[in-house]
Structure 1
Amino acid sequence: MSLLSPASLEQLKGRKNLLAFSAGVDSSALFFLLLEAQIDFDIALVNYRTRTDSDKEAAHAEALASKYGKACYIKEISLPRTNFEHEARKVRYAFFEEIIHKQGYDNLLTAHHLGDRLEWFLMQLTKGAGLVEMLGFEESEPREGYTIVRPLIGCDKTDLKSWLDAHGLPYFEDVSNIDESIKRNRFRKRFATPLLKAYRSGIAKSFAYLEKDKKALFTLDIVERYRSFYLLRKHHDQTRNLRQIDRVLKQEGYLISAAQREEIMRQGVSVIAGRFVVALTAEKIYIAPYLRRPMPKPFKEACRKAGIPAKIRPYLFASGYPLKASKPPAASGPAAL
């Protein structure tokens with residue numbers, strides 16, 4: 001029986017797939033499992049040059065890609081140690097998205113597994129987060145122009161390592177994973193790993209049930225969508241409005257904090273991390289990437305007549321939004337994300 005999710009396999013067949021590769025246990029297992037399943041894919045790796053094995057891992061990725069006829073994209077970059085994890089993730093996903101949009105990939109594959117999911121859940125639990133934040137990543141998540149797919153989301157890392165060892169397949173051990181000064185490593189060693197060792201089956205089932213509950217509870221009441229612009233129906237229930245905002249921004253690759261949620265509801269119009277604008281009116285929620293640029297007067301006047309908030313307008317202009325003077329029509333019903 002394959003360690004890959006059957007649902008993910010169906011989503012990958014006949015599509016153009018890009019694997020986020022690191023040469024570690026997780027992504028190496030995914031690489032060889034995809035080969036075994038006869039799924040077409042290429043690989044991409046970011047070399048941060050922070051460890052002695054970084055260059056060896058990049059060379060290994062190139063050799064592996066050459067051996068199996070895969071395209072291999074590599075980016076080398078040096079980052080400051082301050083807030084390294086956050087900055088590294090931003091660089092990594094920006095690189096992947098650049099490749100995806102230039103080369104026309106349909107899916108970005110990541111090797112997140114059950115342990116990763118439990119670590120995230122526990123870290124968010126200690127912050128007082130809600131269900132959406134605690135569940136974090138899903139097996140399949142749509143993004144602008146592509147989908148993130150996590151075929152190993154139900155697997156335990158020990159199974160992946162055992163599978164590689166049983167087949168004599170190569171991988172690197174990342175020594176930074178044992179550094180307990182990194183929060184996720186502490187949670188992995190002290191909490192997630194012992195819990196999975198004792199209760200893996202129950203934890204996997206609980207995540208499956210929670211995922212179904214989340215999809216049933218949290219829907220997007222979409223009035224209109226154009227590229228990365230969202231117009232949502234605003235409700236009397238503030239929690240429901242926040243959940244809609246959470247879902248949209250997460251779909252666009254950003255997870256908002258509790259402080260940012262409070263700011264959105266308090267101010268009505270907020271710029272989030274210099275990247276997104278969230279604007280609330282009496283009946284609607286507007287969300288779009290944040291841009292600053294001049295616009296012609298006729299366009300601004302048409303926006304004003306349509307009731308579109310000022311900070312939303314630059315993205316609509318830049319993206320070629322087909323603006324009409326009248327307000328957009330109401331949607332026929334809620335749409336699940």
Structure 2
Amino acid sequence: MLLTMDTSPEPPSPAHSLLVAFYFGDKPADGSNPAVIDAGLHPLAGGPRYENWWYRGDVTHRSVGDIRVAECDDHAFVTLQWPDAPGARFREASYEAYRSLLEAIGTTRHRQLVRIWNYFPHINEGSGDAEKYRQFSIGRAEAFDEIGMDQAGIPAGTATGCADNGPFSIVALVSRNAFRAVENPRQVSAYEYPRQYGPKSPKFSRGGTLAGDDHHLYLISGTAAVVGHESAHPYETEPQIGETLENLKHIGGVLSAGAAELPRFELDNECVLRVYLRSVDDYELVRSRLSDELGAAVVAGDNLVFLHADICRRELMVEIDGTRCY
């Protein structure tokens with residue numbers, strides 16, 4: 001497995017097949033390539049970017065109804081993209097989407113749910129329990145409860161907003177290999193959040209590790225300035241960057257402790273990182289702070305992209321997720 005961030009989904013060598021490419025651009029992606037996923041996420045600098053997942057071996061692409069499946073020997077990506085639904089029925093839409101996604105996963109050779117990316121417009125629309133993200137969390141939890149998912153099986157995850165005209169996108173990575181989920185000792189596990197965050201807590205782990213036959217993945221969930229279960233420094237971007245990086249440091253330490261045979265996880269220029277910003281006006285500030293904290297080579301490198309996206313809590317201004325492959 002090889003991960004690259006590039007301006008096109010061109011293979012690095014004839015031996016590599018494209019399993020999936022996440023497209024980030026202001027204009028719609030070319031729909032002719034079944035591996036390309038356009039979730040309506042716009043980069044804050046530069047032209048279109050592709051986060052490419054390459055596999056050394058054969059990859060097949062097919063559909064299960066309106067759900068796309070990309071499959072290789074080790075893993076599969078299962079992608080659902082539906083028209084957005086109004087907040088009043090987003091619980092139902094989320095439940096139906098996850099049930100359909102899980103049924104499509106059942107047609108693959110892979111049963112281990114590893115990582116899910118969720119993107120949909122107007123994520124903070126509505127108030128209290130009627131907020132769209134809370135309704136999404138209820139629908140997702142109901143689908144997971146139906147299949148008897150316990151805490152040990154909860155995948156890593158990200159859920160952010162996307163462009164106003166974007167689709168409701170769910171992209172799931174599944175595998176035949178064992179996945180080890182991890183939690184951050186600095187944070188309450190999301191699936192154990194108290195009632196104040198909604199009738200059903202969000203069902204995702206903070207990250208995890210996945211071992212393939214010839215590669216190993218470190219997976220970081222969407223990470224923001226949540227300490228314990230509370231949002232630190234509400235609406236203040238600069239201190240939230242520091243808290244987010246501190247959380248990433250702790251998650252990286254737990255990941256590394258469970259994979260002693262591999263190099264320690266670091267936020268370096270080998271990581272493929274997505275930085276989600278609520279406000280476009282914060283781009284220069286966040287870029288400068290990350291350059292100071294992670295190093296100019298990481299921020300200026302090809303493997304980091306800044307994306308315009310609302311965060312799941314309206315008081316949070318920045319979120320970061322990523323993947324590293326060994």
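Work out which structure the value -13500 belongs to, where helix-only ellipticity at 222 nm (-39500 (n - 2.57) for each DSSP H run of 4 or more, over all residues; to 500) was derived from one of 1, 2.
1
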Answer label among 1, 2 for the case where Cα extents along the principal axes in Å, for residues 180-307 alone, calculated from the coordinates, equals 42, 37, 20: 2
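Of structures 1, 2, which gives 38, 23, 19 when semi-axes √(5λ) of the Cα gyration tensor in Å is computed from the coordinates?
1
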Which of 1, 2 leads on FRET efficiency 1/(1 + (r/R0)^6) of positions 196 and 244 (r between Cβ atoms, R0 = 25 Å, to 0.05), largest value: 2
Identity of the structure behind 1.4 (criterion: distance in nm of label points 7 Å out along Cα→Cβ at positions 204 and 220, calculated), options 1, 2: 2
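Name the one structure among 1, 2 that distance in nm of label points 7 Å out along Cα→Cβ at positions 132 and 260 of 4.7 was derived from.
Working: 1: 1.1; 2: 4.7.
Only structure 2 yields this read-out.
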Highest-scoring label, criterion being Cα Rg over 2.2 N^0.38 Å, for residues 236-315 alone, among 1, 2: 2
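When mean count of other Cβ atoms within 10 Å over residues 36-43 is computed for each of 1, 2, which one produces 17.0? If you can, show how the numbers build up before the last one.
Working: 1: 17.0; 2: 21.4.
Answer by label: 1.
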Label whose coordinates, when relative contact order in percent (Cα under 8 Å, 6 or more apart) is calculated, return 18 (choices 1, 2): 2
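Any idea which of 1, 2 comes out highest on distance in nm of label points 7 Å out along Cα→Cβ at positions 228 and 292?
The maximum falls on structure 2.
Throughout, read-outs are computed from the coordinates displayed, never taken from laboratory work. The structure displayed is predicted, hence computed values, not measured ones. Cβ atoms are built from the backbone, for glycine too; each structure is taken alone.
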